[in-house]
Structure I
Amino acid sequence: MAIVSLRHLDPEGLHPLPGVLSHAVVAEKAGLVYLSGQVAWNAAGELVGEGDHGKQAEQIVRNIDTALAAVGTDRSRVVKETIYIAGYRPEVVDPIFAALRTGTTTPPPAQTLIGVVSLYSPLFLVEIDIVAAL
């Protein structure tokens, strides 16, 4: 049985949470990177877009772009995205999708959208985790 080599990364530009999570885990032999759920905080750990699903999604996309660039890939190589929306209402989906699709012309990846009561903190309205090809 082959041993899978994993590389754990906390790219510069993302708020570090040592001992809690790795922002990206690369499975080299599988050719995949798994991103932890990204929320709308900047590199200093400050919430961006309080009360605004669309603004939070824009920050999350910046975080996703940072993490993917650190491993040599980008959103055009996203295989699967899972979107968690606190206090889900249909009208909040369009700004989230707009943020996710900005800057990429590839077809949308496989996706799961889940409405939840709350996320890590009640101030976070959106969390997105990603699986991408290297």
Structure II
Amino acid sequence: MSTAWQAAVGGGMLIGTAAVLLMALQGHILGVSGILGNALRHPTQRWRWGVLAGLVATGLLARVAGAAVPELFAHTSWLRLAVSGLLIGAGTALANGCTSGHGVCGLGNRSGRSLVAVAIFMSVAMATVFVTRLGGWGL
């Protein structure tokens, strides 16, 4: 199965299912940046830690099951990953949400604010890929 199909079928279905279950069972939006930020501010809200543990466990289980680390990430330095994470964190703070909150849940709820946020972050992502490839920096 191609990587795109694995992402769509495996990852997409898992995220969609998790979003629906979290809303149905807890009444909360599956916005990972918000869940992480609030878990750190309110550590007694154990459901948040459960969601975060599930994200990590899913990745670990995929590796145990034989899923390979994408070649792109296998050769990326920890510094670059840390800087990328900080930039993503800054973007989620500016957008008041992340790709899962706006892209999965917000669009699913027909939120106009989420539509604008998704259009902006997808445009920035496409421009970043274009510029880095044009400049020969690779991804």
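No value in this document is a laboratory result; all are computed from the given coordinates. Here the structure is a predicted model, which is why all the values come from computation and not from measurement. Cβ atoms are built from the backbone, for glycine too; each structure is taken alone.
If you line up I, II by Kirkwood radius over Cα pairs in Å, the top spot, with the largest value, goes to II. Taking relative contact order in percent (Cα under 8 Å, 6 or more apart) as the criterion, the largest value within structures I, II is that of I. Taking -6500 as the value of helix-only ellipticity at 222 nm (-39500 (n - 2.57) for each DSSP H run of 4 or more, over all residues; to 500) derived from one of the structures shown (I, II), identify that structure. Going through each structure in turn, the value belongs to I. Among the shown structures I, II, from which was the value 1.3 of distance in nm of label points 7 Å out along Cα→Cβ at positions 31 and 55 calculated? Label of the source structure: II.
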